[in-house]
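S.K.: These are the structures in question, set out in turn.
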Structure P
Amino acid sequence: MKPVIERTSRITSRDAAMDLLRSLPLFKGLDEVEIEVFAAASHSRTFVKGQNLYLEGEIAQFFYVIIAGWIKLLHMTESGDEVILAMISKFAVTGESSLFENGHHAATAQIVEDALILSMPISLLKSQITANPKLAMNMMTSMIQYQRRHEMQVEQFLLYSAPQRIGCFILDLCLVQDHRDGFELELPYDKRLIANLLGMKGPTFSRALNILRDSTGTKITGSHVKISSIKKLLHYVDGCYFSHHVISKPK
């Protein structure tokens, strides 16, 4: 196992931090001086698989931007079961919603694949939101979009079969320009996590993979995926996937 890297440091350069923050929806429309305030307070850190970025219920000190890697947001039930709320990766912002949770994190964030993460003080975000209506509006927009994605996920669970949900997940990994027959890709994290994210137990997930293969020719071997026919796969998922990753009710 790789050693845990505890050292905290400035991101490669102030310009690099500025470029990163400037590209994020949270900071859209802010002027250079306003973004510079956050860049000046930012630090980067490397985390390894299995580490916790923050824990559910703990007091938030920072919010984070993922530069590279994968993180799962999870909740533990009273019975000890793990419920994955979301999987997030490059350019995602997390931990900021603690401002609306009495200063506490509402979920646990755990590293799934080694990650490079930028942290900034949550107190800075709070003070800047109070003083900057544009930043506050960006924050609200981001939260509404997250809620909508959650609603679409629930809708997907209710309306589509297990094989269809896997098909939608695979299509969501494809870039639009790469929608071609014979397209190949690698799963971003292990199948157990994917099954959990899609609301399935292991045996159900395995059966669903076989059904998806027989119905569409889409084959998953280990972490490798080969889509035999994009047209068949799109038809099979029956409307739960469109370009721009929109899930909608089937007709």
Structure Q
Amino acid sequence: MGAGYFLCAKIIFVIGNMTDKEILSHIDHTLLKPTSSWVEIETLCAEAIRYATASVCVPPSYVKRIHEAYSGKVNICTVIGFPLGYNPIEAKLKEAETVLTHGANELDMVINLGDVKNSAFSNVKDEISALKKISGNKILKVIVETCFLTQEEKIQLCEIVTEAGADFIKTSTGFGSGGAVLDDIFLFKKHIGAGVKIKAAGGIRSRDDIEKFIDAGCDRIGTSSAVTLLTSGKSIGY
């Protein structure tokens, strides 16, 4: 497959081994800034529908409105205990229960990093297990915020995420002191269970970055810039 080939009289631009359309299918099209307006959320959803992104990842307060406005046309992902993760488990469970009732299909939860630093890993596992029980067949992604972790803690959390039954391990909130790095993806691949997928987020702002993370083993990429990067001024076969 070479760069610049024709399909259905439209040019599909290819860099590396993936088309833009293939890349966008891995994107959680994200808008989590605290000042996000409904107009911005509408734009996000319209882009997600047009370009068939994996989901929109939005603040919990917008889940119900998106669900009502788009009637299942967009896959809704939202965040739990975001961005710091130190909410009591009861608060996280209530938050999850509420957004699932409002129409969320995917939950990206932040672990309690204080428990990690206190070596209270059983608490971390219990929290993830409880949230997975509430989410049922909906997707649960566990944000471990790698920038604050030691290598040993990352490995321990890979094992805990697997044992607790989560669907994904996710690198970062994008609000910490650092974002996704490839070395962490390679580490995750080595230590997560066979049923656990990987989401990279935080600081991924170029097409080259996106492709590298997907090639490294990420099933999802959380970013606010992918649609702009991949669709500006060109046709991608939609």
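S.K.: Identify which of structures P, Q gives the largest calculated value of distance in nm of label points 7 Å out along Cα→Cβ at positions 21 and 181.
M.R.: Of structures P, Q, the maximum of distance in nm of label points 7 Å out along Cα→Cβ at positions 21 and 181 occurs in P.
S.K.: Out of P, Q, which structure matches 0.6 when distance in nm of label points 7 Å out along Cα→Cβ at positions 29 and 53 is calculated?
M.R.: Q
S.K.: Between P, Q, which one scores greatest on distance in nm of label points 7 Å out along Cα→Cβ at positions 37 and 149?
M.R.: Once distance in nm of label points 7 Å out along Cα→Cβ at positions 37 and 149 is worked out for each structure, Q has the highest.
S.K.: Sticking with this structure for a sec: Consider the structures P, Q: one of them gives 34, 20, 19 for semi-axes √(5λ) of the Cα gyration tensor in Å as calculated from the coordinates. Say which.
M.R.: Answer for the origin of the read-out: P.
S.K.: With distance in nm of label points 7 Å out along Cα→Cβ at positions 85 and 213 derived from the coordinates and found to be 3.6, which of P, Q does the value describe?
M.R.: P
Values quoted throughout were computed directly from the atomic coordinates according to the rules given, and no laboratory measurement underlies them. The structure presented is a predicted model; accordingly, all values stated were derived computationally and were not measured. Cβ atoms are built from the backbone, for glycine too; each structure is taken alone.
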